[in-house]
Every structure is written in structure tokens, then in C-alpha cells.
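Have a look at these structures, which come just after this line.
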Structure P
Amino acid sequence: MKFYLLGEETKVEIDVLYRSYPNSSDYWDANWVNATIKIEIPGYKVSFDADLRTDEIRKFLNELKSLRQSLRGKASLTNLEGNLEFEGEIDKLGKIKWNAETCYPAGNGAVLEFKFESDQTYLNMLIKELDDIITHFPVIGKP
């Protein structure tokens, strides 16, 4: 199940593949999912695997819904492992300005920092994609 962060000449694809610990019911173990991250920006094309958490994805989804409703504020997706950070802030003209950083391998690998803009019209598609992922991979348990 994929979701996309899109901008002019920028495509970030995050493909959530499966639960890392499918037999666990513990909040801290059960909510890990394996994903493949693909990024295409002018001059770079990268792909790497990362472990994300469903609670991180749900938090990002909720922030995006708030952003869409109020047309102000920020939404961010970060992962505990330190592989990625995406923060989008909407401006008064409806453009979302994204700051992005990836690191692979996590913690001490190569770092790629980049910025891009997208239009608020992408929010509906992104929110739908994330809703589908959270429906398929719901957050299990409570911290």
C-alpha cells in the first residue's frame, strides 16, 4: 500500500509492505511496519527500506486532515529509526512547503536533504492513501 508526496519535479513514494511482527499484540512491537522509500528529485533517484510505525503514520494523517480543514499549520512524518523526516507547512496561497531529510542506513548513513512545494489539491489524494493504509494496518494497543 503506497502513499505519495508530490511536487514539481519531486516524487516521494512510500510503500508500506507488511507488519514487522504480525503475531505481536504489544503496542511497542505490533505497530512496526516494513516499507520501501523511493525518492526522485532532479539529480537524484534513491530507494531504501525503512521500518516505520503505524502510530507515526496515523499522527501524520491526523495532522494532514487538520491542515486541510484549517488551511494553516504544519504536518510532519518522522520515524523513530531516524530514516526520514518530512515536514510540510501550508502558506496563505495554499502551497505546501516541504522540508525533507532522509538517512540510510539509519543513524550514520548518507543524508539527503531537499525541499519542494506541492499544491493543497494533493492533500485529498494523500489523505485517502493514508486512510487506506491505517485501515489495513491499524494501530494496535495503547502506549
Structure Q
Amino acid sequence: MKPIFVLNGSNLNLLGQRETHIYGSTTLADIEAMCRDSDAGRRHGIEFRQSNNEGQLIDWIHEARHAGDAIVINAGAFTHTSIAIHDALKTFEGPIIELHITNVHRRESFRHHSYISFAATGVICGLGPDGYELALEAASRLVGKAKAA
């Protein structure tokens, strides 16, 4: 079994410090620990990564094509701007779960559009850091169904 790639984009390294009234006090390190301790994380293993560089995220998506069973991606602001990340995700053959800590549909109108959604199997938003664990479980179940078919 290959790991699930959990990819985090722009400014997510500042979780727990940035706009805590919106994103809360949980840090990205806290979220990584939660993911590693989750049932799906222990079952599959995870590659948990963060970059503020769009090209780095694309390189990791390319890596996941051969080294991963699924992708969970919180691309941050790149969600709303990056056709390049969309194109990279379209090359991935496994499940892709798009993830947002906040409910983007209750926020500024520019956040309502997602290039990631066009490539994603499913979307989880608005459930805070717990969304990561739910996204991992969804990805794990989808991988299991595909391998059983």
C-alpha cells in the first residue's frame, strides 16, 4: 500500500499564528500529528508536506502519481488561482480530496471558485482541522474500493 499525500499550500505554515479568529489556534504541526495518529494515517502512512511555492506543490503531485495512492490537498489561495495545480492533479489517477479549514462559501466571493474542484473526487470544507482526518478517511475508503474492484 502506498501512502496518502497530504499537501498544504500557501500560508498554511502560519496556522495558529495567522487570523486565529478565522483559522483557530491549531498549528500545522498539530494537524500533522493528528493525521499521523488517525486510523487512515496509520493504515496507509502519509506524506505530509507544505509549501508556499506553487511549483513545489506541482512537483509533489507528480511524485504522488507513482508513490501515492491518494492525495488530500489544501492548496490555500492557490485553490482559486492555479490552473497549473489543476492540470497536475488531472494527471493523478487515484482519489483526490480537496480540503479547506473554513467554509469558503461563507467567505469572500473570490474564494467561491476553485480550480482544484474540477480535478477533485470530493471536497471537505468548513470543519476546521478535523476536516483533515475526515479527508484521510474518505481517501482511504476510496482507495480500498478501487483496490477491491
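Bear in mind that the values in this text are calculations on the coordinates, not laboratory data. Since the structure is predicted, the reported quantities are computational estimates derived from the model, not experimental observations. Cβ atoms are built from the backbone, for glycine too; each structure is taken alone.
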Matching 15.8 (mean count of other Cβ atoms within 10 Å over residues 6-13, computed) against labels P, Q points to structure P
Taking -12000 as the value of helix-only ellipticity at 222 nm (-39500 (n - 2.57) for each DSSP H run of 4 or more, over all residues; to 500) derived from one of the structures shown (P, Q), identify that structure.
-> Q
One of P, Q was used to calculate relative contact order in percent (Cα under 8 Å, 6 or more apart), giving 27; which?
-> Q
